[in-house]
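The following blocks contain the structures, represented as C-alpha cells.
Derivation of every value follows stated rules applied to the coordinates shown; laboratory data play no part. It should be emphasised that the depicted structure is a prediction, and the values quoted were computed from it without experimental measurement. Cβ atoms are built from the backbone, for glycine too; each structure is taken alone.
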Structure I
C-alpha cells in the first residue's frame, strides 16, 4: 500500500512526534509513504481569509508535485487534509478557478488536473485500508487499563471532507479499543479547540480548551488522543494558561493516536516520539508499564507566552 505523503509544516517542528510515530507504525502495517518532493505550506486557515486565488494555487502546487504513478495522497494533519481535499474538489467544481490556478502553476512548470488524486487523512487510511484486524495482529502490549478520550476535532470528519459521522465519529474509538485501551465516552469529541483563537482572544480560546479538558476529566480519562497538531498544541501547551485563568488544576496528557499505536505494537516511548509533551504523560503511561525516555524528561518544547498576541484584521471573504 503506497501513498504520496504530505507531512505539513507542524510535523517538521512542534508535531515531530506525530511524524515519528506515524513512520514507526506505517512500517509495521505495510504502509509506504512517499513524501512529496519540495512540498510547501498549505496556508493553514489564514491565507484563505486573505486572498483566495493565491491560497488555492499554494495548495494546488503540492497536488501537482505528486508523481503520476501515485493516485492517493495522505496527510496526518486535519487542516492540511481539508485544504488539499477542498482545493482538489473546488478546482473540479469551478472550471474558472482551475484555469486560474493552473495559470499560476505554469510559472513553476506545473499543472494539476482536478480529480487525479484522492486525498485521505491518515486515520482514514489506517482504519479503512489497513483495517482493524491487521492492526490487532500487531498488538503485543495492549493498553489495558488506560482510559483514553478520543478527540477528533472539528475538521477531519466534517460533511464533505470526512469518512466518519460528522457529529459522532467512532473510527478512532474503535481503533483505540483494538489497541486494548478503555475508551471513555467523550461527548465533545468533534467540538472545536479554538484553532488560532489563542492569538486573537485569550478569553474565548481558554474557555473552548477548558470545556474539552473538563469533559475528559468528567469521565476520568488518563489522557486525550488526537489527530491534528493544532489541537494537540492548544490542549497541551495552553493547559497551564487555562489553569491560571480559571483556577483549575488539569494535568491531562495530549498524545497522538499513532503514539498509542506504537506503544501497543511494543515499541519504546522514544520510538513512539514520546517525551516532548508539555503536560507529562509519565504518570498516565506508567499504568501500562511505559518508561519515558530519560534524556527527554524536563525538556518540553517552548511554552507559549501567557498573553495572547494581537493579529491583523482579516478581510471578510468567504472560503
Structure II
C-alpha cells in the first residue's frame, strides 16, 4: 500500500453530479481531475458530453478532456496508457489524482491495471465481422462469441459491436479468450490505492428528472447548433456513439419535430444512466451516496470527505 499511488475515484450515472464533487475534492485535497469519460475526450463536443467549462473547473486542472478530433478513434487501451501517464505526473508533483467519469470500462481497466494486447490485430478479420453484423445482425456475432467465450458474450452489451468484434479477434489471433486475457491481466497488482465514491439516487425518478432538465439546458446552450457542426465533419465510429447527436438528426433533416427528438434524447440518456448504474453496482468496493438524501451539495461533500479520511486513516 505504501508504494501505491493514492487516488480518489468519483463514479456514477450521468447527471449525478460527479464533476462538481470531483472539483470540490480536488480543492480540498490538493488534487487534479482525470476524466474517465469516453466522449469528453473529443474537441468541439462540449455541450452534448456535458464537458465542464472554465467556471465549473474552479481553477482545478482537468486532464484527458477535449484533446482529440472527433474523426479519430480512441480505445480503452489508449485510455489506460494515457491516464496512467497523467496520474503518475500528478502524483510526482505531490498532488492527488481524482478520477471522475461514468465510463465504467475506462475506470475498471485503469484501476485494475488491465493490459491490452492491441498488437494482436487483424484488420481483414475485423472488416469481415463488421460485414457479417451488417448482413446477419449483431446477434450473429454474439452467438459466434458465445461458442468459445460465453462469459464475454454475456458481459458485453449487444449494441457494442466494436467490443464484440474485438473479443472474437482476440480469440482468433491468440487462441485465448477475452475472459481469460482479462483474468490474467488482473492478476498483475494494481499500482493504485483507490477510494471509490459512487453517486446515485435512492429514488430513480429524481435522477431522471435531473437528466430531463439537463437536456433542456443543453438545448438552450446550443446543442442543436453543436450537433450540426459536429455531424458536418468526419466522425469516427467512437465519436458517433455520443448520445445527443444521432437523436437530433431527424430534426436537422426536417423529418421530425424538435419536441419529439428531445423526448427521444431524454429517453436514451435515461437508458444510458441505467446501464451505467448496472455496471458500477457490481463493484463492491464503491461507497455509494444517494444524492436525493442530501439537502445540498455541501452536506454530500462533507460526508464524502469523512469517508475518504476514514479510509486513509486505516
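Of note:
- Kirkwood radius over Cα pairs in Å - highest-scoring structure of I, II: II
- Top of I, II by distance in nm of label points 7 Å out along Cα→Cβ at positions 123 and 203, largest first: II
- For helix-only ellipticity at 222 nm (-39500 (n - 2.57) for each DSSP H run of 4 or more, over all residues; to 500) computed as -16000, the structure of I, II it came from: II
- With distance in nm of label points 7 Å out along Cα→Cβ at positions 67 and 83 derived as 1.3, matching label from I, II: II
- At a computed 3.9 (distance in nm of label points 7 Å out along Cα→Cβ at positions 3 and 275), which of I, II: II
- Label whose coordinates, when distance in nm of label points 7 Å out along Cα→Cβ at positions 51 and 227 is calculated, return 1.8 (choices I, II): II
- The greatest value of mean count of other Cβ atoms within 10 Å over residues 35-42 among structures I, II is that of II.
- When mean count of other Cβ atoms within 10 Å over residues 163-170 is worked out for each of I, II, structure II gives the greatest result.
- For 5.5 (distance in nm of label points 7 Å out along Cα→Cβ at positions 107 and 291, calculated) the corresponding structure among I, II: I
- If relative contact order in percent (Cα under 8 Å, 6 or more apart) is computed and equals 27, the structure in I, II: II
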